1. Quick one: helix-only ellipticity at 222 nm (-39500 (n - 2.57) for each DSSP H run of 4 or more, over all residues; to 500) came out at -13500 when computed from one of I, II, so which one is it?
2. Assign the value 54, calculated as percent of Cα pairs over 25 Å apart, to the correct structure from I, II.
3. To which of I, II does the computed value 1.6 (distance in nm of label points 7 Å out along Cα→Cβ at positions 44 and 244) belong?
Structure I
């Protein structure tokens, strides 16, 4: 049985080509890769990136490996990763999301906007951003051309059908108290928005390209990095992993995998890689593991909720 996946897809910067895509029944990307990708789309995106990241960097000598990895990953996802029957949500630039079903495989349309395309059957009804849960708003509003939002499939289907979602939706099976989940779900967004005022903001900047944050939910071959940052002197890349509630020693292996990817695939010559885990609290297993682990630190966060009588 095929499993339908769901994606948020940007149709040009600031949804510049949304109207044209809607009228022409397609989604697409560009990235100035001026060749057909037919016969060049392996099942593993890592093989695609291995071939096309050098091509992208040759065409864009001022770009970094970080931006090249994002661009090529998004190009592969639109051309190959998204399957026939998958659902795409595309912001129209006016507070709504066009919703469509992908109908066919990749095709190339040279000298047209967003030439690397997939045909889409658009639904008659758009989804208003204001009707989404906060968690879905955060995911669909993330930086980058593509974001995977399959974990919100039930909510999306309800929105497509016209029924409102529950006020609080906990999509993480490990969350025991949905009310606590609702507060902690804002942790990533809060940290992003207030980065400069935090302890980490003194020495690191969240990774940016062309004035846009690309370091939030940066994709790797073992999952997405919550936050990818770079030291102000450009000599160190920082991997930040956020955990709701208590963090245990299993997070060490997770962040090490991300750090390994950053070191092998993204770091420029001479750049070091460091990791930071942020959670509400730790346990003895995590403390023991950190005691013999280099280049990884632990930070605690606090969730504060107060009532004031008028």
Structure II
């Protein structure tokens, strides 16, 4: 199937999911000149975009009826299935040639299913999960991992470049999601290390900001340490990425690992720690709130440092 050229000022964009990251991402597309129709379960979360000139779609189907390219970034695989394949989903409102782009972190097998359903209707679909959190979304600096037909991925380049800095085609349908699992496995164990290290530094009586100056630019430095470490020190556990969504991601990775007969004990440990954090009421906090449960295990109230 041929792919229509995507151009700002001509191509109509649809966007499903205007939460912590989605609102910034579609905002960049609008600033780049793409007329946009948006949908979110809570319309209030789209008000700023509507005020900036976006149109409102009452359902994902309605969004697709008024779009040439439909993006989505929602919460869980069930949400992805509903907004793309449901009775009022985007595929139901699409015309031949429509391109679907799922930027949610979701099941690789679901990405393949959506791609097959889109192909059967004469449409295109790619999976393009992202990394970079709320900071990357706000700064248009996301890493975008893309699975799908190469010609479709190349056509989407003007859109991807409006949202991210690192855009890499990983392979066919589902390859983007598999790559995101690699990303999440790396983050999971790294976050345990970041939180344990800061806890150790506190218990040793060190000045944590000074410690971060020493270790953040060396071999131990990481995005999580340098971006989320200061938030941990300041007791700012607002979400760049929700704990409950991270648990979902780790669950997908563990399930895929089981399917491949692969043991990932570090990921399994991180998953259990995060499940404990969620059980203590922090499911809607940011992933760096892991510090709270590790501190509690040491008999420390992190927020009061007692």
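1. The correct label is II.
2. I
3. Only structure II yields this read-out.
Read-outs throughout are calculated quantities, based only on the coordinates presented, and are distinct from any laboratory measurement. Here the structure is a predicted model, which is why all the values come from computation and not from measurement. Cβ atoms are built from the backbone, for glycine too; each structure is taken alone.
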